[in-house]
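Pasting the structures in now, so scroll down.
Where a number appears in this text, it was derived from the coordinates with a stated rule and is not lab data. What you see is a predicted model; the values in this text were computed from it and never measured. Cβ atoms are built from the backbone, for glycine too; each structure is taken alone.
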Structure P
Amino acid sequence: MLLDVTTVEPIEALSWHSLPDIQDGVMKDEIWKCGDLVCSLLDNPRCKSGEDLVSIPYAMSVKRGKDLVLVISLEQDDLRALSLKLGCSLKELQEDYQTKSNFGPLHGFVYSQEREDLGVYDYPMDLQSLRVFFLDTICDTFDIVEPPVQIKL
C-alpha cells in the first residue's frame, strides 16, 4: 500500500471491527515524528469497537494533525472469543488454525481506507525490533525518506 501524506483520508473510527483504540496503551516515551506525521506506539490496546475477537499486543497510530490516517497493528485471533461468537467448539477452531494455542498466528495489518494483511509477523518482540517494523512500514507506506525522530515529552 502506497499513500500520499497530503491526500490520505482520515480513518472512520468504527470502519474495522479490530481497529485498535488509539487512546488505550499509549507508550509516552515511544512517540515519533515521520515527516509531517506523528506516530505513537501502543502497548496491548483494546479494539475500538469493543469486540475483542483479536488480541493486539502492539500497534502504532499515525496522525496528520488531529486526523488519524493510518494504524499498523500486530494481531492474533482470540480463538476462545471466536468460538463463543460463532457458536463452535474451541477444538474445531484450533484444528482449522492448526494450533493447540488459544490464539491464531500473529499477523501485521495496516489500516487506512483499506485493511492490508502484511502476513505473519515472525520477528522478535523486543522494543527495538517492534520500533523498526512499525516505523519502516510507515515510511514505506508514505514514501518518507528522512529517518524518524523520537519526540521527547
Structure Q
Amino acid sequence: MHIKRTTGSDKDFLELVNLLNEDLRKRYPKTRHLYERGNIIPDDAHTILVYADDVAVGCGCLRDFDSDGAVELKRMFVRDEYRGKRIGRIIVEELEKWAAELNKKTIYLETGVNQPEAIFLYERMHYQWIDNYGEYAGNKESICMKKNL
C-alpha cells in the first residue's frame, strides 16, 4: 500500500467520492440529499488517497473550517473489500499529520448514526463528541466530533 497527497480534483478521489455518495444514499435514503451541498470539496482541498496494487482503495480530505486554525475532515471512505484493514486509521493519521504541518490546531468532523464503524474509529483516535455545528445542528442522524492537535 502507498499513500498519495493530492487535491480535491484528483480523478481517483472523485471516483471514490462517487462510491461514498452511493453508500450514504443507502444508509440515509430519506435525508442524504439535504447534506450533499455541504459535502462539496474545493479543488485545492488537502486530499489523501491510499492505494493497493495501483487501485485507490480509500480517501479523505481536509478543508478550511474557520479562521482560528481549524479544518474539517471530509469525504472519508474505504472500499468495502478493504474495510477492516486499518486503512481508515492510516487516512486519518496522515490527515492529522498534514493538518499539523499546516499549523492547524483543531480538526472537526461530522459522521452519522448509521456509520458505527466510523464512530468507533474516531473515538479510538481520541475525537470527542461535540454539539452538532452548522448545517448539522438539530439533525438527529448527525454526530459531530473534534480533536485538538
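Computing relative contact order in percent (Cα under 8 Å, 6 or more apart) across structures P, Q gives 20 for structure Q. Work out the source of 2.9 here, i.e. which of P, Q gives that when distance in nm of label points 7 Å out along Cα→Cβ at positions 115 and 139 is computed. Label of the source structure: P.
Quick one: P(r) over Cα pairs in 5 Å bins from 0, in percent came out at 2, 9, 20, 24, 23, 15, 5, 1, 0 when computed from one of P, Q, so which one is it? Please report the intermediate quantities before stating the final value.
On the way: P: 2, 9, 18, 22, 20, 14, 7, 5, 3, 1; Q: 2, 9, 20, 24, 23, 15, 5, 1, 0.
Label of the source structure: Q.
Of the structures labelled P, Q, which one yields -6500 when helix-only ellipticity at 222 nm (-39500 (n - 2.57) for each DSSP H run of 4 or more, over all residues; to 500) is computed from its coordinates? Walk me through the numbers before you get to the answer.
On the way: P: -6500; Q: -9000.
Among P, Q, the structure yielding -6500 for helix-only ellipticity at 222 nm (-39500 (n - 2.57) for each DSSP H run of 4 or more, over all residues; to 500) is P.
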